[in-house]
Structure 1
Amino acid sequence: MTTDVLGISFAAFVAVGGIIGAVKAGSTQSLVYGVVFGLLIGVTSHIASTSTSPLATLAPLLSCLALGIIMGRRYSETQKFMPGGLISLTSLLMTLRFAAKYVL
């Protein structure tokens, strides 16, 4: 199996977004959540791409789902697309992607 480039790219996107949020807004919460979820999604995506077990896909699926819910709630509270709307939308797409991999 090959490395999940899209999953790891999304993980980097999340981590960099958290770092940018910390730098621009001084938000420690953005830094922590961004880096933790970025690492979690990156590592679990890599494991899922190299494992033969379909259960390995559940970890990145649930990680993306949790991030999507958290950021979706943030978007609903602020009604600002950046960053809540963008991250919740991309997390939803990645959740669907991992769900399709799990089912197929």
Structure 2
Amino acid sequence: MITEDLEIVKKIFHMVEGGIVHGYDAFRYEIEVSQGFMEAELTVEKNGVEVTDAEIDFDISDVYFLAKELKANAVQRGEPWKSFVMSYREGGEVKIKFSY
């Protein structure tokens, strides 16, 4: 991952992290970018309970355009991933795993 990609990932992280309305202990955001659309699932853990219908306050289309840009950069480098998972536990580090 290059510096430009890292900045895109940071933007996605801050959007999601700041947009989970009722707080969290951990979250996992799975994103698959295809031609013209994105599928995403946010799993939020709070007090040991995981939910996939957490209330959010961010524009998913903003995430789509950032993820699309991230994927375009990867394709240009010959690294055409299909999806990625961003995970974070409060106080820990952000982890990103790409699936090819």
Re helix-only ellipticity at 222 nm (-39500 (n - 2.57) for each DSSP H run of 4 or more, over all residues; to 500): value -27500 computed from one entry in 1, 2; matching entry is structure 1
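Comparing mean projected area of the Cα convex hull in nm², for residues 47-86 alone across 1, 2, which structure shows the greatest value?
Working: 1: 3.0; 2: 4.0.
When mean projected area of the Cα convex hull in nm², for residues 47-86 alone is computed for each of 1, 2, structure 2 gives the biggest number.
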Thinking of 1, 2, which structure, once mean count of other Cβ atoms within 10 Å over residues 55-62 is computed, gives back 18.9? 1
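Hey, distance in nm of label points 7 Å out along Cα→Cβ at positions 31 and 63 derived from one of 1, 2 reads 2.1; which structure? List each step's numbers first, then the result.
Values: 1: 2.1; 2: 0.8.
Comparing all candidates, it corresponds to 1.
Work out the source of 1.00 here, i.e. which of 1, 2 gives that when Rg/Rh (Cα atoms, Kirkwood Rh) is computed.
Working: 1: 1.00; 2: 0.96.
Of the structures listed, the value fits 1.
Matching task: 29 is the computed value of relative contact order in percent (Cα under 8 Å, 6 or more apart). Pick the structure from 1, 2. Let's see the in-between values first.
Numbers: 1: 24; 2: 29.
Comparing all candidates, it corresponds to 2.
None of the figures in this text is laboratory data; all of them are computed from the coordinates on show. Please read all numbers here as calculations on a predicted model, not as lab measurements. Cβ atoms are built from the backbone, for glycine too; each structure is taken alone.
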